[in-house]
Structure 1
Amino acid sequence: MNSVENIDRDFATSAVTAPVVQGPIYGEALVELGQQNPDVFCLSGDLTPATEANLFRDQIPERFLNFGIAEANMIGAAGGIARSGGIPVVHSFSVFLTRRAYDQVAMQVAYPRTNVKLAGFLPGLTTLLGVSHQAIDDVALMRALPNMTIIEPADADELRASLFAAAKMNGPVYLRLRRADLQPIQTQKPRQFEIGKGQLVRDGNDAVIFASGMMVSLAVQAAELLQEKGISAAVANIHTIKPLDVEFVTSLVRDRRLVIAAENHSIIGGLGSAVCEAVAEAGLGAVVERVGIRDVFAEGGTTAYLFQKYGLSAEAIVDACLRAEMRAGKGKQA
C-alpha cells in the first residue's frame, strides 16, 4: 500500500551529507500560495501528511480533496478542475503520479495542456520500501510527454520558489520534491529562480558538473575534492530538466574539456541523457560521463546505504571526472 505517512522524513534522514533539520517548508509555501490565489486547489492521493498537504487541508479545507489510493481518478479530476479555471496541485509519491497514472497524465494533462501541477515526493533513491517506491524513471517518463515542464529544486529556497513559479506558469508542471536533507546551495552570485534557466553555482576551467536536486550539493563537494587533485570544476544547477537550458549547457561545455552529469535517477532518459543530447546536437566533441543509477531496479534502504550501493556520492562524481580525464587524454594521444 502507498498510504505510508512521513516516509520521506523518517527514512531519508540518514543522509550522505550532514542532515539539515527543516520544517514543513513545502506545506507552508502551499498554504501561502492558496491564501494568495483562490483558484489553487490541493489534491491528495491518501498521502496527505507525507506530502505536507495536511497544512493546506487544515487551513483551507474547502479547496482540499482527498481521492484515496486512486491516482488515475485524481489526475482525471485535476484535469477537470483545470478546465474549469482552477489550478490543481496534485500530491502523491513520484512513482504513483508518473508510473501508475501515466496514461491519465498523458491524456488528461499533457495532451490538452491543462494547468495541472504534479507534486511528486520520494524522488529517486529515497526509501526503505523497495522497487515499488523508488522513483528512478519518473523524469524519463515525464520528459517523453510533450508540453510537460519538469522541475527539481536543489534546496529549500528553490523548493518554495519552484512552487510559486509553477503556479504562475500556465501549463502542466511536474515538481520532483524531496522533504528532508536538502543542503543549502551557496552561489557566487545572487540566485534568481527562473523556470528554464540554469544556474552556475561554482565556476571552474577544466570540467563542468551538471546536477539536479540533492545531487547539486554533492557536486559542490566533488568540485572541492577535484580542486585538491588539480582539476578546476564548474558546478551547474539544472533545476529545470525540461525544457533544458540548452544555450546555458552548451556554453559551459564549449569552454571545458570534461563534462559530468549527476542525477538521482536512472542514467537512461534523465538529466544525463538531456545533457548528452544537447552536446551531441551542438556538435561539441566533449568527453561526457554520467553519474546515476545504472540499468537496474533499485532495492530499498536508507539514503546513505542506497547512495553508496548505487554510486551516487561526491566520490563517485570525482571518479567519473577522473575517468573522463583519462578518456580525454587517450583521445589526444590517438
Structure 2
Amino acid sequence: MGVFLYDDLLAIVSLRYQTIHILQIRDSGNLVDVRAIGEFCREDDELFLNSNAQLQLPGNHIENHMHQGQPNLGNSFLSGIKQRLLSFIFQGLWNEERDDTLRIQRLRKKFYFHFQDYVDLIIWKVQFLDRHHLLIKFGSVDGGVSRNADHHPAFVAVYNMDTTEIVSFYQNSADELYLLFEQFCDHFHATSRNSMYMNFISSHSNNIHALEQLRSIKDKASSSAQFVKKMLASLPFSCQSQSPSPYFDQSLFRFDDKLISATDRHRQSTDHPIKFILRRYPYSLKFKIKPGPEAGSMDGRAKKISSFLFHPILPLALSVQQTLFLQPSVVNIHFRR
C-alpha cells in the first residue's frame, strides 16, 4: 500500500510522518534519496524557513535554538503539500466567478466552510503516473482504518514533482474523474519503458470487449453514484497489479472474470475448471485451468479463494487455492503441454 516502483524510481509513503520519499535505484543496487514531499516540497524550503525563523527570534534565543538543532516552528505552518493543495482549491474557485460578490459567496460556501476538512486530510496512498507526476490519495484519518470506507470522503490529486504544484484535484465520486478513468484507463497504469509487453494489457480504454463488460456492470448497478465510487476506490493503483500475459487478452479469449482476471487479487474459487474460449470462429474451448486438488475438494461446503500468477510471456502459471479454518493451501503449476 505504501510503496510504488516505476522504472528506477521508488515512492514510499510514511503514514506517520505524512511524507512521500522518492528514491532512485542505481545500477549498483544502491538507493539514492531524490526528494521528500510532505512537510516541505523543495530542497531548500526547510533552510528558508529556518533562516527566517532565526531572524525573527530575539538575539539571546537564537543561540539557544542553534544548539538545539533547528528552530521550533511549532504548528504555525501547514505542511508544504497541504499549502499547495489549499492554494489549488482556492484558485480554482476564485477563477470560476468573475463577479466579486458571487466569488465571495462561492468561496465562503465551497472553501471556507470546508477549510478545516481540507486541512485534516492525510495522505493514504500514492502512485507514479510518469517520472514527473504522482497520483496522491487524500482521505480522513478515520477513512483509512474504517471497515466501511464508503462513508468517509476521499480525494485524489495529481502532483507535479518538478514544479511542486497540484495539477488537478477530484473527489473519488466525481463523474468527471470517472470519465477520465473510463476513457484513459491505461494512463493510470504507469508502465515501464523497458517492458514493452506491459503496453498490451487489455483495459476498457483499449479493448471493446472490456468496455462492453464495464458498461454491462454499470447498467446493472442500482446506483450510478455508488458504481462510480466503487470503480474509483481502486485509485491509486498498486504497481505490478496487472498481469501482461496474453492469456488475459480479451481480444483472444473469453473467460469468467469473477473467477480469474489480469488483476492480481483473490477470487472466488469453485471445483469446476476455469474455461478459456476463443473470441473468434470457431469459438471453441481452447484450454482450462483448475485450481485446487486434482480430485476436487473433499468438503464442498468450505469457502475457497484462489489467486493466480502468470508468467508475462511464457505459457506458465501458478495457482494458489486457500480455504478457511487454517487448512493447508494447494499450489498448482499450470503449463502448456
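Descriptive notes on the structure:
- When mean count of other Cβ atoms within 10 Å over residues 112-119 is computed across structures 1, 2, the figure 11.6 traces back to 2.
- Origin of the value 10, where relative contact order in percent (Cα under 8 Å, 6 or more apart) was derived from one of 1, 2: 2
- Per volume of the Cα convex hull per residue in Å³, for residues 128-319 alone, the highest-valued of structures 1, 2: 2
- Label whose coordinates, when distance in nm of label points 7 Å out along Cα→Cβ at positions 136 and 168 is calculated, return 1.7 (choices 1, 2): 2
- Of the structures 1, 2, the one that 4.8 was derived from, the read-out being mean projected area of the Cα convex hull in nm², for residues 152-207 alone: 1
- Structure from which -10500 was derived, helix-only ellipticity at 222 nm (-39500 (n - 2.57) for each DSSP H run of 4 or more, over all residues; to 500), options 1, 2: 1
- Per mean count of other Cβ atoms within 10 Å over residues 24-31, the highest-valued of structures 1, 2: 1
- Top of 1, 2 by distance in nm of label points 7 Å out along Cα→Cβ at positions 256 and 304, largest first: 1
- Origin of the value 5, 19, 26, 24, 14, 8, 4, 1, 0, where P(r) over Cα pairs in 10 Å bins from 0, in percent was derived from one of 1, 2: 2
Every read-out reported here was derived from the displayed coordinates using simple, explicitly stated rules and does not represent laboratory data. These numbers were taken from a predicted model, which means no experiment stands behind them. Cβ atoms are built from the backbone, for glycine too; each structure is taken alone.
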